[in-house]
Each structure stands twice: as structure tokens, then as C-alpha cells.
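Each structure below is given as C-alpha cells.
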Structure I
Amino acid sequence: MKNIIRALKLIIPMAPFRMTVYLLLSLPGAVLPTVMLYLQRRIVDNAAGLNRELSVLWYMRPVFLLIAVYMVLKLFELLSKQYMEFGYFRYVFMGLDARIHEKSARISLEYYDSARYYQIVQNAKQASMFLVFTANLAIMSLVLGCNLLSVGGYLTALHPVLLVFVVLVSAPVVIEKVQGAKYRSKLLQDTVQAQRRKNYAFGLLAAGERKKELSHHGACGFVADKYLEACAETDTLERRHIGQMGRNALVLAGIKALLHGMSVFIMVRLLVTERITIGGFSVLLTSFATLTNAFTQLFNHAGEILQTSVMSEAFFTLMEFEVKDGTSCMEPVHSIEGGCNHEIARLEKVSYRYPNTETFALKDISLSVRRGEKIAIVGENGAGKTTLAKLLSGFLLPTEGFLTLGGIPREELMEDSCFAQISAVYQDFGHYKLTLAQNVYLGDAVGNRDVLKPMDMERIRGALDWAGVLLSDKPEELLLGREFGGTELSGGQWQRVALARSCYRQRPIVFLDEPTAAIDPLEERALYEKLDELGNDKSVILVTHRLGAVRNADRIVVLEDGSIVETGSFAELIDRKGRFYRIWNEQVKWYQA
């Protein structure tokens, strides 16, 4: 019930005028059926008391009115349905999507490294649909409630005892729905584990990559047996429940027959004692089906509302997610006094642990980066290179220790103000299914107050030329990616596009995380010379496992198991013959005969 109230409080203010229009278009469906019952009674009573002195037109008038009311009812049903889909709920869907994007934009990017947060966002997106369903079902239930009151009130006006008739007709539906919901819930609870094992085994047999391994090892038969065992367990439980439901259905059918028989007895009794007319009797026959159908739909809606309200919980989980961001802005690096001695970043005894993990990715890191300095971060896989780069870029906040950017504690800075200083090529760069020009433009698309900048085609062509992306003379027309009928690129070409995007951005701090991982080794040296050009008069932080790329770095930071084990220039580390020297020699062996 809590989620239902929250859903309505969220949805109704989002588009109150549109919701009012939708409700007004739906309300005729609650009232006009009663008008049709009244006209039906008139028609039958007129026919029963036929007077040949009256004209045929007099008898046909209520018939024509009945047809007109029916047409008006269907017109409003069509209008309400069309308006619901295209005039109201699409608007609400976009509003909910905007809420999700707005909330996601305010949450620190470090949470995107958490599978739990990623799942929350995905679930919230799916839950927005259930929020809309909840609101729609509430409106439909309101209309059905009004319909029941309208029909029930009309029947009571015919004769007060017909209130008992309404209760007798509706009671079997109430009993049936309550019992059915109870048994379905019990069946789901009893079969949930067997169903999960069944689905898991089926997934192993159906998924391409898993099937290859299972087939290679000859294990498909074993998994198939597990699937059949789960199917047999599910079938046994379902048969047991179906048998119990069948026995209870027989008892319920007897109760329904008794109550329906009592309803028919009341109808006939009123007709025989002339308390109602033949027309009233025909109305009761029609109302029997109308009331039963209305109560059935109302209870179906109630069950669906409860279900959708549970499914919409994920949306509110995201909306209530705690947002941590500072209030200060990082001062532009090029405007800071102090020249090359000014520190753009300082870490003091910093440790970092990713959300929902036990071990630290970095431990007790102390490091400073000066303006205009070129820092290379090296180490084996899992040493913590990318994590350290993300801390230096403001992407992450320390779990322990102290981090300042531009002389201001990181937790006091707004995340966006940190990113505004940085041009980056991360290891997991984006493959955007847009035009080539748009792929580059995304590097510097947003200006002050989130206003989009105009696309600078001259700069875009210059960046593409710098990165060696020679694919088209009209990059604004070349669509990338097969999904939309465009041109697919190789891994190396995509990486060059990412480098062009970084070049187009032009910021005082450059982060490069394995910027040539997908580049042919023969072209790598030439590309690193271009990266040196890109880093002129800028602070550069390079993360790489290819040690040949770090020769020109002012300082090399060597990581091992999340800790700094060495720092120094290339020549200093080679002369020291420590960890860097050993890794260097191991890599050199691969290029020696």
C-alpha cells in the first residue's frame, strides 16, 4: 500500500492536466452502461404493453437512443485508450526517465564500478513502467468502482431488495478471487527453488559460450538430466496444488451455484409479485453479467496493483539513493598561480576499496602531481594502476587517507568541476553508434549551464587527422556501427576515434589509460609521439603496461599489489635495478631473437 500511495503522489503531479483529461474521457464508461440499462427496460416494457394506436416511431425512439448511447460509449472508450497511450502515459514515461537520468547524473561515478548500483539503475528503469501501470490501474479501478455504484444504485432504485441481489451476485466473485490469489501465492512459493534450478540448467544449455564448453567436455547430458529433474519436481508440486485447487473449486462452485440460485429466485419473485416489470426483469438478467464482470475486473486490478507496486520499489530505491557531492569548484589549472611547482593533486596515505568488496585495491599511497608534469603509472595486471588514475582524476574518493585536487580536499569539490579540467582516454572507451563527427564532438559537447556547444567541424577534422582516422572526407555523414546500417570499425580504429575525441576536448590535464592497447605495435611508437605532442604544456598521467611508452615521462610510479614500490625517471629506475628493471627486462625478451 505504501508504494501505491508513493506511486500516485509521484505520477499525479507530473501531468495533472493530462491525467484529468484521461479521467474525464474514462468516466463515461462508468455512467453510460446504466443509461443503457434504463433504455433497455423502456424498450422491453414498451414492447410488453404494446399499443397499436401509438406510432412505430414512438416505440423506436428508445431503440435509437440506445444505439446512440452505445456509439458514444465506444467513442469515449476509443478516445480514452488512445489518449492514455499517446497523450498521457508516454509523457509520464519521459518524465520518469528524466528523473532517473537526473538522479544518475548527481551520483558519484565511483558507484558505476559497483554491480549493485548498476543493477539498481537497470531495475529503476524497468520499474518506471510498473509505476505507470500502477497509476493506470488505479484510474481504471476508480472507473469500475463508479460503474458498480452506478449500476447498483439504479437497481436499488428499481426496488430496495435488489441491494441483496447485488451482494449475492458479487459475493462469489470475491470468494473466488481471494481463494485463487491464496493458492497461486502458495504455488509460487513452493516451486520457486525448483523453477530457478530449471531456468539455470536451461540457460546453460541455451547460452552459446557455456554450451561450447559443456559440449567440449561432454557434459551436456549431465546438465540436461539436472534440467529434467527440476522439471519433474516442478510438475509434482504443480499437480499437488492443482488437485487441491480442483477440490476447493468444486466446493466454491457449489457456493456460487447456491448464491446465484438465490439471486434468480429474487428476480423471479419480484416479477411474479409484480414488484418489477418485464423490462426490469430483463435489466436484472443483463446486470447479472455486468456486475460479475465488473467485480472480476476490479479484483484483477487490485491484484495487479499490488504486484506492480512491488515491482516499482526499485524506482524509489534509486530516488532515495544517497548523493554525495561537494559544493566547491576546482579552479581552472591554467589560471592557478605558482607555475610548475603548483600541485594539481596530492595523495597522503590514501587507501581505496571498491564498494561491496573486502580487499583494498590501493593501500597507503602518498603521491603528488605538479602542474605540467608527465607521470607514468606502471605495474602488472591487478596492481591498482587504473584505480590510482581514477583517484587522481577525481573519479573516486579515498576510502582512507587524504586527497586534494587543486589544493582543495576532494570531498569538498563538485565532481563535475574536476572533470571539466580533464581530457581522458580510458581503457573502456565508448563505441558510440553515431556519425564519426558526433563521436569526436562528444569529447567537448557541453558548455556552461549544460548548454550544448555548436559542432566545430574544423576542429573535428583536425582531431581526426591528428589521430590518423582517415575514413571519410565527410565525417558528419559517416555512420559508425552495424546496428543502424553504418560502418563497423576495428578495435584499433575505434581507439583512434577515442584519441581524436580527447584531442578535440583540449584540457590542461590529460589522462591516458592504456591508450594504445588495440593499436598495432608497428604504429604504436608513432602514436605515442603524437600523444607527447598532445601533452605539451599539459599535465599528463599515463597508465600502461607497455614500458616502452614511458621513456619520456618525468616520473614513473611503479605499483605492486596496490602499493607504490618505486618512483623515479626511466634512467633512474633502470640504474636502480629494482622492480621496474625486472619487468622491463621481461618485456624486452619478447622482442629479442
Structure II
Amino acid sequence: MSPVLAGVSQLLALVAALALAHRPLGDYMARVYSSDKHLRVEKWIYKGIGADPDTGMRRSAYLRGVLAFSAASVLFLYLLQRLQGVLPGSMGFSSIDPDQAFNTAVSFVTNTNWQSYYGEQAMGHVVQTAGLAVQNFVSAAVGIAVAVALVRGFASSGSRTAASGGTPVRAGELGNFWADLVRGVVRILVPLSVVAAVVLVACGVIQNFSGIHEVGQFTGGSQQWNGGAVASQEAIKELGTNGGGYFNANSAHPFENPTPFSNLFEIFLLLVVPFSLTRTFGRMVGSLRQGYAILATMATIWLGFVALMMWTEFAHHGPAFDLAGGALEGKETRFGVGASSIFAVSTTLTSTGAVDSFHSSFTGLGGGITMLGMQLGEIAPGGTGSGLYGMLIMAVIAVFIAGLMVGRTPEYLGKKIGTREIKFAACYLLITPALVLVLTAAAMALPTPGDSMTNSGAHGFSEILYAYTSAANNNGSAFAGLNADTQWFNSTLGVAMLLGRFLPMVFVLALAGSLAEQRPVPVTAGTLRTEKPLFTGLLVGAILIITGLTYFPALALGPLAEGLAS
């Protein structure tokens, strides 16, 4: 089978698997967040943390819960790393330096999982399992909780309604953050991760707590390797769109991703929850067609990016390229160009950041595609929760643009999009571009950050642009040529991750609260039908145009310049 045909076949198999999982998983998640029952283990957790899951929260209380929990998580993970040298099960590794401990704590709590260290040479079993793996679960659950809160804002009737998430919801209330957080972990992420981990172990991914040992090499000499609970962390790494690898090579490492099947399965894991959340959205707002419209938008962009990436990576010709079957540099031969292209697009269009190849080695235009995928806001399908609320923000912008075209007050899902709502949406859109572009400009202008670049010229600029794009959009993947383990990058990337994660959540919950206070307006002949293909096309166009206008000058200096020069 030719490399092109192999890549297309894997893409078709992946689409079929996602289609099969979409309905049952989406409906199940809708039931989880609409149930008024609490499991026994959940009641124990609520009692342990002192939370009342039946108390409704308005947007300010919900936001305080998100920020308080996340702040406590950052502090715990920071201290765990700083104390690693005296903790049992640390395999002799020393404590993590303050700037790197801050960067890593922020990285995993914000669901970014940016890593400026070698995992197998820095983190022991305690930090990996009790710290990083735990944050993979809870940070993903926080993202889903915020998305569900926004969906409840759209679904609210503006008056006291039936129970939602175990909480009687009144006007302006968004549910209960603690109930949403616990249910996301206990009922969704843990069960799915157990099944996924078993599959990964069957594929050959390691799962143990062995220490460091010597491994002989074919060329002579030896190399040190350590084991770890890799399969269990790999499962939630992909399911929670986290991306932090147990080993520095991430999903290119044979202990994390040994076979072509495991590679395709990991791509499935990182896409299945974000795509299925569109059906959850349709169920909760009472219109499956609205969910299909959002799904169609996400799928159109994702498939378009995959096709474009495959074209750029297969299109090069010459003796070396023809012999390898495409641009194989930086890609694992056991996966090939096609599967690596699908993985690269999927991990950057979600907030996963896992890699099975090195994006710095992609063609100039291929590297630009991975950057643009993150710059869209990682909404096709995006991260667990963050992709859905990011796409709904873009839908609000799209109906506002449509309203301007026809001179009518815009509405979405029966809620009027007025001055206050569009200000919240606009602030959401402006945060990450401001972080990316300002910090990239500062790094290029100052004398010392540039020393971290492996390459000069357009490719060197792309390394820094990619780093801040990845951090501010909570992706976590790297261009692989940048030495980010410096005080400047550990600090500024940490700030970008914090602000890029939680400032958007502030405006998402503000918008959710504003929508929850409104009573739905009736549908009339002049209402824009947002479940139709016309709106899907408008939404795709708005996403691409807004992103293009924002980032095109920076992309022109980096990957576009490199791609056109090659």
C-alpha cells in the first residue's frame, strides 16, 4: 500500500470510530450533567472537601470555585516538585528548581502540559503519579465544567427551572462547580481512562514502578531507562487533551506509543470527548440540530487541515522524498507521513500538545498549519470543554456579524446578543492574541531570549512564535528547536499559560451568567436559523477570517516565509 493510501485509510478508520462513539458518549455526558442523583463515592468526596453539591452558583461563585481550586492545585504541585528530593519513590531525582517548578505546576493545572524538562530524567514516580497524572484528570474536568456552565446559560429559561447537575437552578445560576468537577472526574474521565489504559497495555505501552536500569545498545555500550505508570498516564493524557509525556519524546517514544494501532488509538482518544461534547450541547439545549451545526463546523476545519497537512508533507519530490514516501524527517518510520500528519493536526486543533513527530522538522507550510491550528483557539474540536466553549463564543460573534448585515438584533439559541454579551465575547477573543504577539515581540527584541533559538531567520522566529502560541492557547506542544528551560521562558511562558487559561474563563462565565438571566425570545420569520448549513458556512468563514487578520503578519514572518523560500 502506498504511503498516501495508508494515510487516507487510517483517516477513514478514525472518522468511522469517532462517528460510532459520538452518540452514546455525547448522550451519556448529557445525562451526567443533568442528573439530580449523587453517587456514594461522590458524596464522600463532597463531605471531604466540605462542599454542598445542591447549592446553585451564580457566575461569580462559580468563577471563585474554578479559581480557588486551580490556585490550590498550583500550590500543591509546586510544593510536590520542590520537595521531590526528600520524598519516597523519587528514584534519586533531586528537587526541581523554583522557576521550572512554577512553570510545570502552572502548565499541568492549566491543562497545557508544556514541558521544559526531560521527564525520564527529572520526575520520579511520586510527582508523575500523585502530581502530574492527577492534574491531568482535574484540569480536564474543570474545562468541561466551564463549558457545561455556558451551555446551561443558553438553556436557561431565565426563571427557576428543574434540577440541573443535582442543583435547582434559578435565574442567573449556572449549576454547582464542585458537582460538575467531581462528576467529570468520577463518571467520565476515570472510567474511560481505565478502559483506554487496558487497551494501551495490550498494545505494549509499559505500566510499572521500576527504577532506573541499564539497557544494552546494538552499537555497543548501554543507556539508562526507567519505567513508570505510563499507560495509565498516557490514557488520561490523550482523553483529557493534556499532552504531557512521561518521556521527553512524548508519543514518539516506543514505551508510550509502540505501534501504528496504538498511534491511531491515541488520536481517537484525544478527539473523542471534544467531538462528543457537541451532542451533549445539543441534548442540553433541547436541539440536536444545534449540536450537529457545531459538530459540522469543527469537522470541516479539522478535515480541511488534515488534507492540507497531508498535501504539504507528501507533495515534496526528489530522490530522498520519493524513497521515503514524503517528508519523513522528524517522523517515526513505524507511523509514516500520513499518520504523523493526522496526529499533528489533531493535537494542535485540540489543546492536547502530545506529539508523535517533531513539528520543527515538518515542512515550512506544515509547521505553519500546526501553528494556525492553535491560533484558531483550538476549537476544531478543541480541548475537553475549552473547545466547545471557544466554538460557542465564535458562534456568538458569527450571529452578531449576521445581525449587522441585515440590521437585526442578533439572537442565538433564543438569547439576544446585546452590547454586554458581545463585549464579553470580544474580550475572550482578544486575550490570547495579545499574549502571543506581545510576548513574542518582547522575546525577539530582548538580547538574551534569542540565545535559546537553535535556528536563525524565519525558522528561529517560528520557534518562539510557536512557544507562546502553544502556551497562551493551553496546548503544550513545542517546535523542538527552542531551549525553553531558562528563567525568561519558564517565567513568561508560565504567565502566558495562567492568563491564557483563566482570563478567557472569566469572560465565558460572565457571558454564561448574562445569558442565564435572560428569558428566551420566540423564533420568528426573521430569526437566523443557526442549525442550518448556511450558518455553519458563516461560522467557518468568521473563524478563519478573524484568525487570519489577527495572526497573518506574524505567520508571514515565520512559517510562510520559510515555506515560500523552500
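If log10 I(q)/I(0) by the Debye sum over Cα atoms at q = 0.07, 0.10, 0.11, 0.13 Å⁻¹ computes to -0.38, -0.79, -0.97, -1.37, which of I, II did it come from? Going through each structure in turn, the value belongs to II. Out of I, II, which one gives 14 for relative contact order in percent (Cα under 8 Å, 6 or more apart) as computed from the coordinates? Computed on structure I. For distance in nm of label points 7 Å out along Cα→Cβ at positions 65 and 473, the calculated result is 3.0, so let me know which of I, II that is. This figure was derived from II. Here distance in nm of label points 7 Å out along Cα→Cβ at positions 25 and 265 has been calculated and equals 1.4, so which of I, II was it run on? Structure II accounts for this read-out. Source structure of the calculated read-out (log10 I(q)/I(0) by the Debye sum over Cα atoms at q = 0.18, 0.19 Å⁻¹, for residues 361-456 alone, -0.95, -1.01) within I, II: II.
Only the coordinates and a few stated rules stand behind these numbers; no lab work does. Note that the structure is predicted; figures quoted are calculated from it, not measured. Cβ atoms are built from the backbone, for glycine too; each structure is taken alone.
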